[in-house]
1. Matching task: -9000 is the computed value of helix-only ellipticity at 222 nm (-39500 (n - 2.57) for each DSSP H run of 4 or more, over all residues; to 500). Pick the structure from I, II.
2. Given -0.65, -1.08 as the derived value for log10 I(q)/I(0) by the Debye sum over Cα atoms at q = 0.12, 0.21 Å⁻¹, which of the supplied structures I, II does it correspond to?
3. Given a value of 16 for relative contact order in percent (Cα under 8 Å, 6 or more apart), calculated from one of I, II, which structure does it belong to?
Structure I
Amino acid sequence: MSEIIDLLDDKLKQYNLTFTKKPILIGGMAMEYYGMRKSGKDIDLVICNEDYQLLANTMPEKRKDIYGDLGVVIGPFEIWRSIALLDYNFYKKDAIDVEFAFVVSFR
């Protein structure tokens, strides 16, 4: 568990990514955190709309829109405002607080 969190922390620092609200780790790395399977090479995060707007305006060439789910791709990160049109507040419910981020709950 802690190896995943350490890796996330290192990558966030490497890419100088900071947010006004803690990002929520989802996808393969969250699954590895819970011991469900190994993660792939990308790191999926959900962030609040305000943080998304800042990133999208700063890096418009990195924006992504998949059926209304808006995101920004930076290095190994896929950073989303929503997944399946469900936003930050939805994924934060019951998420595990790991100091600088949350890990989505699979309950």
Structure II
Amino acid sequence: MTGPKETIHISVLGKEFAVSCPEDEREALIKAARYVDLRMQEGQRGGRTVSMERHAVMAALNMAYELLRLREQSVSTSAEWIKRVEGLTDKVEQVLRDELKERP
């Protein structure tokens, strides 16, 4: 559940923005703003002078790419864990079946 809203001020590429967010999400939003600012600064270091809009789009594309890559890795890792758990479950079931067969 989210708490009451508050307005915080963040800075991206030296520009101030007022953003409303729930109090309990304040720290996460500040971290996200720092990350966006960092990614946009990285794009700015390329040397070319381009609009803030272009920096924002390029930063958003890079972050979306990272997010999608992480999601794919997570799905792959989850699938591997599911296979391992299923394998262990099969082994446990086999041991239990063998144990039941040996009982008089």
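Each value in this text was obtained by applying a stated rule to the coordinates, not by laboratory testing. Being a predicted model, the structure only gives us computed values, none of them experimental.
1. I
2. Label of the source structure: II.
3. The correct label is II.
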